[in-house]
Structure P
C-alpha cells in the first residue's frame, strides 16, 4: 500500500471519529437537557406538595392565617402560649418554603409571584419576619438575596 492510500485512510478514519464524537456530544447534550427538564418538573411538583402541607396546617389552625392573631406577634413572641409557639414554627416553615420557591425560580421575582401568593403571605406574617424570637434567625438562616426579596414586600 502506498503512502498516499495510507494518508487517505487516516483522513477517513479521523473524519469518522470526529463525526462519531460530534454525534455522541449531541446525544449527550440532549440527554442532559432532558434530565434537567425532568428534574425541574419534579422539583416543582415537590414545591406544590409542600404548599399543600402548609395550607393544610392553615386549615387545621386557622388563627395562623388571621391578621387579628398575627398582628399581636410582637406582644406574645416570647410567651409560652402554645398558639404563638406554633405560630413561630409555622412562620419558619413558611419562610423556608418561600426560600425554596425563590431558589427554584432562580431569584426571579415575577416567576415566584406567579407561582405563589407571596405578597399577601409576607405582609400577613411580617411581624414574625421583622421580629423573630432569635434576633439573628433570619440572618443566619437565609442568604442576603432572599432577605432583600422578602423585605421588598414589607413597608
Structure Q
C-alpha cells in the first residue's frame, strides 16, 4: 500500500498571524530599548563628570589651592587647572547647559571654581541628549556635587 503525501506550499493563516504578531512586538519594543540605551549612556556620562568634579574639589582641599574646571560648551569638553589635557564628553551628550546663565560667557566658556575650603561656584550643569537631560548640581557652601536638584 502506498501513502500519498500532500504537498502544500506557502504559510497557513495561523503562521502568518504569529509572524505578524512578532513583527508588531519588535516594532514597538526595539525603539524603547534603544532609547533606554541612550538614557543609560547619558547617565554614565553624568556620573563620570560628577566623579571628575569631585576629584577637582578634593584636589583644591588637599593642596589648599583653588582649582578651576573650565568648560567649552561648543566643543563639549573641559579642562582643569591642576591636570593637563582636555577631556571630551561622550558622543551621547548633544549639548551642555549651565545655570545660572551668567556662568557661561558669550564664547561658550563656563568656569567653576573650587576653593581650598571646599566651597565652590554654585551651578547646575545639564547634559542633554535629544529631549532628555541629566542634571548635576554644585552647592556653593559645601562644594557638594550630586545629581538632580
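Here, each number is a calculation from the coordinates, and none is a lab measurement. Computed from a predicted structure; not experimentally measured. Cβ atoms are built from the backbone, for glycine too; each structure is taken alone.
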**Report entry** Test item: helix-only ellipticity at 222 nm (-39500 (n - 2.57) for each DSSP H run of 4 or more, over all residues; to 500) calculated as -13000, pick one of P, Q
**Finding:** Q
Report task. For FRET efficiency 1/(1 + (r/R0)^6) of positions 64 and 88 (r between Cβ atoms, R0 = 35 Å, to 0.05), find whichever of P, Q sits highest and give me its label. Result -> P
